[in-house]
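Structures follow.
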Structure I
Amino acid sequence: MGLVFRCLSRLPLALLHALGAAMGWLVYLASPTYRQRFRANVARAGLPWAAARPAIAAAGRMAAELPWLWVAQKGRPFGARLQWDGAELIEAALAQRRGLVLLTPHMGCFEICAQAIAERFTSPESPITVLYRPARQAALRDVMAGSRERPGLATAPASLAGVRQMIRALRRGEVIGLLPDQVPPDGLGVWAPFFGQPAYTMTLAGRLVQQTGAALLLIWGERLPGGAGFVVHVLPAPEISRDASAESAATTINAAMEGLIRRAPGQYLWGYHRYKQPRGLDIGAAPDNPAP
């Protein structure tokens, strides 16, 4: 796997994106289950098919660009390939020295967000810490681990130890990053509406803000056409009060993710199984209607 990634990393980003687009369509056409879930999630969001259809190719591009991000760009500045929109919001939040939580959905190139933050805002002494789940394949785990070892970027496992690591980082005034539309294991989430349907949603993002008093911002990495690069967009986030319930905080965060996705539905991962049951949960526990 490492050899394959190294070979692919030598290809231009534009070519990788072209190959990825073809791969995205191949998977879509070859898998009835994936295709049905993709279209059902788009319909559930109430979006026109024409707006979301480009996401078929975008899903493939997301996979194909990883060798470029993880191998080719390791230790190199992004330069003209990276643009910023809203970087002043991060600067203002960091100036407060109370920690910063950055949230991004499975949209665009979410891998580039942490790397871009590490390049511009953090350091080895005060890194951005991102939560991750190790890949199931051992070979891919090794590639991922090596690729994310870079100055200014630390990783935390999706475990209790990882949560403690993120809390300590926030209390030191550092930055952490989360994908809040990831389905958490049973017991680590609540049912909250997402595009009008109950989805099991992590409570971690809200709890971290409430327990540490950290600032909260939204971020996503827009993939530019033709392999031109990426734009990292930073936006204000809704306030989560310290006394808000877990359900209320999760609903607020889901609504913020919906707003981001509606900005660029052609780059969202509509094929993601967002409404699945968490591991170990009795299916009968899923509510029939969205939480208020």
Structure II
Amino acid sequence: MRYTQLRAFHAVAQAGTVTAAAQALHVSQPTLTTQIRALEEHYAVELFVRTGGRLHLTEAGRQLQQIAQRLFADEAEARHFLLESQGLRTGHLQMGAVGPFHATEMLVAFHARYPQIEISVSVGNSQRVLQDLLEFHTDVAVLAYVENDPRLWVSQYSKDAIIVFARSDHPLLRPERTGVRISELHGVAMVARELGSNTRRATDAAMKKAGVKPKIIMEIGSREAVREAVASGVGFGVVSSAEYVPDSRIACLPFLDVEIYNDSNIVCLRDRRNSRLIKAFIDSALEKSKI
């Protein structure tokens, strides 16, 4: 098996089409097609099926792609190693995050120390961010909740209280109030984050323990959209104190009788923890840690 054949397979598997892969590698489409066909014929294995104008990985193709991802990630590690003598003056850090707040803090601190390192960030839900990390599409991730997984290295960055917010004229936020008791939310109209959100998970657990069931009017998968719905008077919402954005239309109060937190964790693959670039990012981020 030649390196160029594996590189061609990996590029097409990532891109989904020969056209896009050829553009990414700056080679012709026939060249890629020939390399992949030679790989399949030499090992008598089918790596792709062709349907609807796209290429889809077979089971053998999926397994080979997992191996190829590790190999090309190791190749990237080798490049980073060879750049060590340059004092991290070049390189590219790829981050995945479930939200921009703490991730931005970390990136600002890293950029201040290593201004010549290129940075790219993809924001998505927890499942997508974790999958990108495990598949070597990103180097580090910032996640609110991480299940125990021996493949992952995890360090807590912050622990932020979850608070209640509502339109300024909402009964929960009368001027004399200093906080909200969780029992007061029973049966009250609520705008909730989507299932899978860590804010939703932590709040649901506290409410279940307290026997509280708010009246969920909407479930929305965006902090910004939740804030707009709350500001319109649809119902109250909950949000991490670090992610609360002041707005003249809304106000917030803490919980008085329960402690509900939203964590922020720095996550990377355990095997890559000591990569020069990843280690530099983690070290700079932990210097700003709120824990």
Structure III
Amino acid sequence: MRELVFDCAEQMAEPLSDALLEAGVLSVSVEDADFGTEAEKPLFGEPGLEPETQAWSRNRIVALMPDGEDPAQVLALACEACGIEAPGWQLREVPDADWVRLTQSQFEPIEVEGKVWIVPTWHEVPDEPGTISIRLDPGLAFGTGSHPTTHLCLAWLANHLRPGATVLDYGCGSGILAIAARKLGAGETVGIDIDPQAVQSAQANAAANGVEVLTGLPDVRQGWRADVVVANILSNPLKVLAPMLCDRVLPGGDLVLSGVLERQADEVAQAYAPWLSLSVWRALDGWVCLHGHRPD
């Protein structure tokens, strides 16, 4: 096995880690690049609270590569997803171990709002009355529930989705939001993505969870409108897609957007202002969920 190693700034540690996992690495760890030197800076916070700073000024990212993957390509994909240039990197060999077990140990069931559980297949489904469970393993398609943007969208659905409401998940990735919507009582649900691999992943995940979701590329159900339109992508695509996404919301329906940093919220809301008024529904770890309601 091999490890891809490179340094990055504080603000990029978390998004790059998430992007690397989505690009196919087996695991990611973040270390203090200045560990053992005079510049080493410990992170700590009050008991029971997360530290205000989530990473160091200089971070060392260590990503475990699966056999046969090109580290340069994986890093390029992750950096492209984060909108940055690839930094210098090195590759180092690591001794053999039970990497499947070690990797699986990093992914525990995730609970959202006391109503939704995302459970990898190597864990037992929690016995919690009044909750739904989604069986989903980490994979190439974005959306395992661990990222704040996915968590925010799941939280909105758990709190506000009306029984029988139709749902359009634009940029569906793994299909987690569409699957959650169906399990929460949604009616007809459509998942759309520009990546054929994501479309296949979403369809397979829906089948594995025993729900019906129509998935496809953007030409599927062109012009179809839904009671709830949710899009968990990035701010720039969201701004470009503003007129189309607003048009897909039925009168009396809701538009839910994430993939937006707190500092980008006003800019994205302004892009939607000609069609729909958006406001921040909730923020989490520097990300926001924007919501707008179309009048009847």
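Read the figures in this text as sums done on the coordinates, not as results from a lab. The structure presented is a predicted model; accordingly, all values stated were derived computationally and were not measured.
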- Message: Given a value of 13 for relative contact order in percent (Cα under 8 Å, 6 or more apart), calculated from one of I, II, III, which structure does it belong to?
- Response: III
- In terms of mean projected area of the Cα convex hull in nm², which of structures I, II, III is highest? II
